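I've put the structures underneath this note.
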Structure P
Amino acid sequence: MPSGLVFADATKVSVSVPVASSDVSMTDQMKLRIASGEIQGSESTSTAADPAKVKFAKEKAVAKVRELFPILQDAEVSNTTLGITNVYPAPENQMVWDIQWNYQIGNSGYGFNSQVDAITGDLISTYISFPLESEESYYPPKLSKEQALIEAKKFIAKAVTSISVEDLKINDVDYGYANQALFGPVQYSFYFTLNKNGIPSQADAMNISINSNGDIMHFSKSANALSYPSTTAKISEAEANKKFKDELDVGLYYIPIQKNNQITDWILGYRPDSSSTYSMDASTGKRISYDGTTVPSSPVTYSDIPQTKDQFITRTNMTQLTGEEAAQLVQKIVTLPADYKLQNQSLSKYYFNPDQQTWSLNWGKGTPYSGYQIHYSAQVDADTGEILEFRIDNYGGAVSNQDTTIPKGLTKLSKESAKQRSIDLVNQLYANASSDLKIINHEDSWNFIKENNQYRYEFQRFYKGTPVGDSTVTITFDQYGRLQSYAAYRTAGLEKIIDNPVIKVSKEEALESYRNLYTMKLQYSQFGGYYTGNIEIKPEIQLVYTPEPTNLITSYQVLDAVTGKWVSQYDYMGQATNTITPTDLKGHSAESALTTLVNYGIITPDEEGNIKPDEVITVSDWLSMMVKSISPYIASQGYYNNMENKSVAGVDPDDTIYNVVSFAVERQWIKNDNSFQPDKELTKEQLAVLLTSIVNYEKMASHIQSDTSVSQFSDAQAISNKGAVALTLKLGLLEGENGKFNPQQTITKAQAATVIMKLVTLQGKTDQMIGQY
């Protein structure tokens, strides 16, 4: 991926990422933003739709969608247009029927759209965004994952008639459970790629979601109408593999380990340098960057940054900057048009470091965000005054990127003066730039973006002589030296780094590990198809050899240079990457329940594959299991981070269970006071109380304190909350043993899993939804 993508319009960007590799030219945070969907796709500049070329009439398109989605028989078509012109940049393929639907349920109206190819009649996309009136299917589902896959293929055969279903290839990742909650209606998601001329194509992909009743909830496919090149590879697979292994290079970095959106640890680890993991042209053997251009497979080198006269000085004032003060700091560095005014200012936590508070600033003219015009935006640290990001968004190509006049008092920069300008700017913008950063030595063709006459330079942060992962700085400026974009990803938490770690894995050993991790596969891939620096990188399909991981999980990890183990840098992959087979469940009485929780990523085997089913759990363990069952990613996101840094139920925001506890308090499972004891071992009676709040029957429990289902136990006097116990007994969630309830008995992981699966099965049988809003 080109480094300029760091400054690409975050509204519309698409990329093809063949491997999850290290890339000093693109921060891992940016990779995460792409993988999670924060950065979305776009196509190249469109050509106008031509009604004379339509082969599949509008009426047939509407009828086809109704036939594919019977629920739409009662929906109204509010509008149908030929072409997609309501997004920027508009897709290249405009021979598309865009059908706007309206569905009314009582007083509620739901609007959504479908797209159908006006040439082939293929369905391109539909997303059912309203609740289905049919009875929802909970656990156990009416359709298994395997049955759902069969139904999905039947749907595709009717929806996309221009292809053969036999050419579909389901993605190796198990998307049947990926991103799915255990609670709520069961829904399966499948991702397919297409074999084109017998060769896998990553450029033609399909996503489909189907619920366990067999209803298709979502379908989308590529709308591109790109041509495919020759199917003949001049380089054999064996030659491609040899070239990959010979050219592969790895670097040693301090790499942050993040849990719950926070850095909890650092390792000294190896990861591949980006250029050596790019795809390889199947005809020339040259590496291809994500914009479709060839790149050299040379090792990454760095140069020192001299200290200049003008340097950034960190504020020492204990009072935070106001928005206006932050804007003035930006305007000292950035040249803004005279008629541009500060239109928006907001203080919030910085999304890359929740411990930082930043001012988000936007400049424009006229009505904020009106029409196609240039906007300027910046992120400024509210305490230090450091500019963290700056960018110019040229929406709709409002102004040409080519200079027509020479600005007064400025001259065009030469290659040498441009590099010096980058050094001057980084000293002014980045604290301790000369001591903490080194310039990454890119080729001149990378440093100068000829499409829009801009220079681009990239810097790597170092700590005690070793580069720091996720800490890069990229600057672009025009040929007169005027700043166009700036992004400084300064990873926090360096104080957690263990000084002078003993390296036990040599670079050659690391290289061998990474060589064995990938194998080159022949495929079609799309390159380009996005905007960067307000310049369109047009999409094209090329025949390439792409490094594909032999172990998907390891490909998202880094090699620890001290322990020799593969380490996950992030917990964002969730259950989609959990492929470690449990080793200690076979024959256990709770094997089925525990296996289901493993499949959904609610519990995870350790490196040896152990679940430890008979291990006693704490109150926070139980809450974590329940929250992951209901909302898989809440526990690993900064969802509940707030500006005030308030504790919840006595748990501070920097605690790894903060989101879990916040979720439980919000649902009123626990009280927001100091009575919560997260590290206390969970007892059976405590579990009964928590279950009562989870099923929303606290009031009912208070009315059955004298129920005979509890008084019959010989240890009934030891039970404090008899109503909660009675309720969970009646719902079949808990039971007694040998005439006793054993209220102080501690709960194991296996017992908790069994109870959770009983709760899941109980869904749809109570008057109130379980665990859902």
Structure Q
Amino acid sequence: MSDLSLYPSSPGNIPEDLTRATASYKRQAWLAMVGLTVFMLFYLALAACFGWIAYSNIVKIQAGHSDLFNLLFAGIASLLSLFMIKSLFSVRKSDRIDGIEVTAQEEPKLFDFLHTLADEIGAPRPHRVFITPDVNAAVFYDLSLINMIFPSKKNLIIGLGLVNVLNLGELKAVLAHEFGHFAQGSMMVGRWVYIAQQIIAHMVSTRDWLDSVVRFISRIDLRIAWVGWILGLVIWSIRSLMDTLFRLVIIAERALSREMEFNADLVAVSVTGSDALVNALHKLQSADNAWQTTLGVANVEAGKGKFISDLFSAQKKAVSVIGEVLNDASYGVVPQPDGDDVSQHRVFSEDMARPPQMWSTHPANRDREDNAKHIYIAANIDRRSSWQVFSDPAGLRQKVSLNFYNAEKIAEMEPIAAEDAVVDRFSKRSFASKYRGTYLSRSPVRHFASIDEMLHAADLKGSAAESIASLYPESLAQQLDLARSLDLESYTLKGLASGQLKPSGGVIRHRGNELKKNDIPVALQQVHAERAAVAEHLKVHDARCRAAHLQGARECGQGWENYLQSLIRLLHCSEHLHANIENEIALLVNTWEVITADGKVGHFEKRRILKVCNAVQNEMRQISAVAAKIVLPEPIVEATGFENWSERFPEFDIADVNKKNWVEWCEAASTLMNNLLYTFSEIKSATLEELVASEEKIAQHLLQNKALEVAPHAGSCPAEYPVLLPGDEHELQQKLDLWNRFQLAHGMVPSTLRFIIAFAIVAGTLYSGFFGL
């Protein structure tokens, strides 16, 4: 019997037409259906033509009126007809879920909750339910042509990282959105378009036994291989033609998809009110960050031989600790209305704020909020814990958490409390609130070409004590927040310009204005100018911090000036070596992705990767030679565990790259470079901590007259090492070359050329086939 007391009550007085398809939706649905119908008719007609050519030639052969031409076209047309027909009956299996499947017997309360929700909104009940650790909820299913008539059974994913941050009312809203896609009869058009899209994508991208047959024929004796070449060319042309034509259908489907998302949101509103889904959207942004932080903490602890038995306690703690580091008491907390008219309250501002990861392809958060509150439905949000839907929350949390670790190694690991692990991650002195976030995800030395440049930029006046006392003012936090905001703007605009990010509804919004794609460079120029001004302000502040404490160390004596200088140099060296390694990895990965984009590596592409490999090899050997000369001071050795550095540092010692071993070289080089990257990441992190701690001791001695011991023995760095200033990184290829863009139909001109050539080949094949009859 269902436990209805656990199910949050739904609001009353819902307008009958709240979730009814709008005129805009119907218009987009008709456009999508017309496009889909025309496409399918063309596809079936093309398949029928190949089938008729094959049938006619076979009849001629059986009647004894055949020649080599009839035999050839009977075979080619039969294979082409089979190629097109088999794609219609292909089944696209849903992706493998890295989670735990649960049943109604194991989780009766959860299934009661899900079934009640599905029944209330008129959606099919989930066929199977999977529990994952992620901040996610999604519906997935197998797809085939038959599903355009008979809906497939829906499977549900519930991420515990999502459950962990939402209350019961918000969880109901999120799941109602997912079920909402299948609750309305009018949504069937969208399902048809989506299914057709997946079938065509399967035909275009999947390589199976027929492709193997064509490749086999192409490798036989030259007298037969040419048949395989022709077949391969025609199959490529059909795939290219279908791909290009279906992209026209997708243009109409995109607008329809936006309407479908808004409709699914309104389904959630109809059973939870206007606020629950919006509140969930707001919480998911901090939940994403906290979960990534948790995974990072878990990986670090695993490297120490320790495991966290409840990752979700760590996630909760991470939300609060990140807020403390950012000195933001509202972090992860939904803003409350400050007026009497709650229907006008907005959680999200009108900017380009990105949706959380689980809804990264959805409309912008503000657009979704406006849609949910267009007709405001007031409702109390059930604030009970979402964990109540599970029979044994603690056991499930532990089971899912332990799946994160290697089952064979976990028996040898020691447990560590989740809260302790997270607090330890953020217990660094550099994260203290008095530093205003100066050292959070930013380097205080990377933007200087040398230590001399840094000290020259400080321009101190007055005594060391006066200078130190004036550091880290409240206004600094505003500058840092502005820098992060401008970085996000720049990232988003660049993504929109390159096409890696898609604007909500096809409209680019920036600072309250709508932009065309051609306007983005001007907007970027403005953002970069503002960011440069902020960067210069922060650069001077960083220089003042180092110079003021060096001046104080000089007054303190006892070896502190020499020790502080050695730490600054080590931090500067390790930051720039780390940046150089990242730069070389990015170049190698980018080149690899470009040359393998079409699945083949030609002669010129191989020459290009060899040239890059040689350049990377030379740079990495130079970095390795510099690294060998570093002498770590004892506090850094203790913090990192890198004892006997000159003997144990990860040397870049692989054989020279050549045209025979370049694939294996890239794999080995990537491993070594990542080892070096990790090593210098640890060194620069430990050095920054020691530098901040040492500067703190000097400040306390000067300002509070605290006793100061003798400085530790200083380490040393080479006088010269590779320096890489921000903005001087390799210019990576953002666009494929013309040949690859032609093959993949990237861009208007390559797409048009591919369509014309593919159409000509297919039309020529049909003409030859019918002419032969």
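Here are some notes:
- Top of P, Q by distance in nm of label points 7 Å out along Cα→Cβ at positions 159 and 623, largest first: P
- Value -0.44, -0.61, -1.01, -1.24, calculated as log10 I(q)/I(0) by the Debye sum over Cα atoms at q = 0.06, 0.07, 0.09, 0.10 Å⁻¹, assigned to which of P, Q: P
- Origin of the value -20500, where helix-only ellipticity at 222 nm (-39500 (n - 2.57) for each DSSP H run of 4 or more, over all residues; to 500) was derived from one of P, Q: Q
Every read-out reported here was derived from the displayed coordinates using simple, explicitly stated rules and does not represent laboratory data. Only a predicted model underlies this, so the values are computations on that prediction, with no experimental measurement involved. Cβ atoms are built from the backbone, for glycine too; each structure is taken alone.
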